[in-house]
1. So log10 I(q)/I(0) by the Debye sum over Cα atoms at q = 0.25, 0.33 Å⁻¹, for residues 51-98 alone, computed for just one structure, reads -0.96, -1.18; which one of I, II is that?
2. Thinking only about relative contact order in percent (Cα under 8 Å, 6 or more apart), which of I, II has the largest value?
3. With helix-only ellipticity at 222 nm (-39500 (n - 2.57) for each DSSP H run of 4 or more, over all residues; to 500) coming out at -12000, pick the structure among I, II it was computed from.
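Rule-based calculations on the coordinates, nothing more; no lab input. What you see is a predicted model; the values in this text were computed from it and never measured.
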Structure I
Amino acid sequence: MAVRSTELRKGTVIIGQRGELLLITEYMHHTPGNLRAVIHMKVRNIQTGQSMPMRLSSSDSFEVAYLDKKKCEYLYKDSSGYVFMDQASFEQFPLQEDLVGDKMGFVRENTVVDVTFHDALAIGVELPTTVVLKVVEAEIAARGDTATNVKKDAVLETGLKIRVPSHIKAGEDVKISTADGEFQGRA
């Protein structure tokens, strides 16, 4: 379905001129004085991750991509990428590392996440806002560092490295924000 550029919004996925999927990351409608409206957008190619600016007139139109989300279980990582299983059909499929990026540091094996599909092709993973992971390694805090907000390095069960308060020890479960990787609290 074709949509005029004035009806697009941030977060919408459109199909580009060469058939690529483009996620709108910034959108600004600008009308300079008594001139025609100009739309400035910044889009990110979902397959390659490349960002680029676009300048459009109000009469330009784009095809909006139909995206489907399915609950899938993360099974394991192999040479083809990260292997997921559809919870409804039990079909297994790999997702390449360049499509999921840093997100897999927040996902442990056998965890159910939302996987985004376009025309039966998996294109990305959506995580919950926070996850609970176990600390496997943590530096030993120096005695007397409890008066200030001192943080130390810690390694989680997925291999992700984060900064935690000095009172957190190895073996504890912690809540982590998936947006920025920040420590939220004990679980």
Structure II
Amino acid sequence: MQLEYVDRETYRNKTSTVFIEKLHERHGDFYLLPEGGSNRLALKGCAEIVTDIVTPFDIITVACGTGATLAGIVTALSTDQHAIGFAVLKGADFLNRDVCKMLVESGHQSSHNWHIECNYHFGGYAKTSPELFAFIRQFKSDFGIELDAVYTGKMFFGLFDLISKGTFDRGTRIVAIHTGGVQGNAGFPELTAD
């Protein structure tokens, strides 16, 4: 693999035809993996998350960066199931549009059995707080499961907060997807100090 760094302006135009044509000029023929792997094949793979779950559930939750995992999950839900994506980016209202677009492009009608929670981003992508770190440490102590500070920590924090506020009916069966990423905790001394 060869990493190629781009400035913010170029990054904003990463999906433009001009940018992609320039990549072809420099590198020849290639297969483009979009940010977050958010393409039709990714959605198909993420749909398998749902089909692999053997326990009945009502709600499934996942952390969202690009929304691809959420969109893939939504394609496999039955009409009586609901998905909640927890945005890890500040100002992630664009995620609703992007998830709808991915669903339509994959041949799935954009349904109403999903939504995105935008209140648990802790200031934005990879932004944190002492409260989030305390939650992640307590979660590991209580359940023996490590969460990362960029994605899963925020999702579980949000889910536990919604549960404590009585958002879900008693007896609701919830599956929370842990998407990994704990290796990123090495960048947060608050989580790695013994």
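1. Values: I: -0.96, -1.18; II: -0.94, -1.34.
The value was obtained from structure I.
2. Details: I: 14; II: 20.
With respect to relative contact order in percent (Cα under 8 Å, 6 or more apart), the highest-scoring structure among I, II is II.
3. Numbers: I: -500; II: -12000.
Considering all the candidates, the number was obtained from II.
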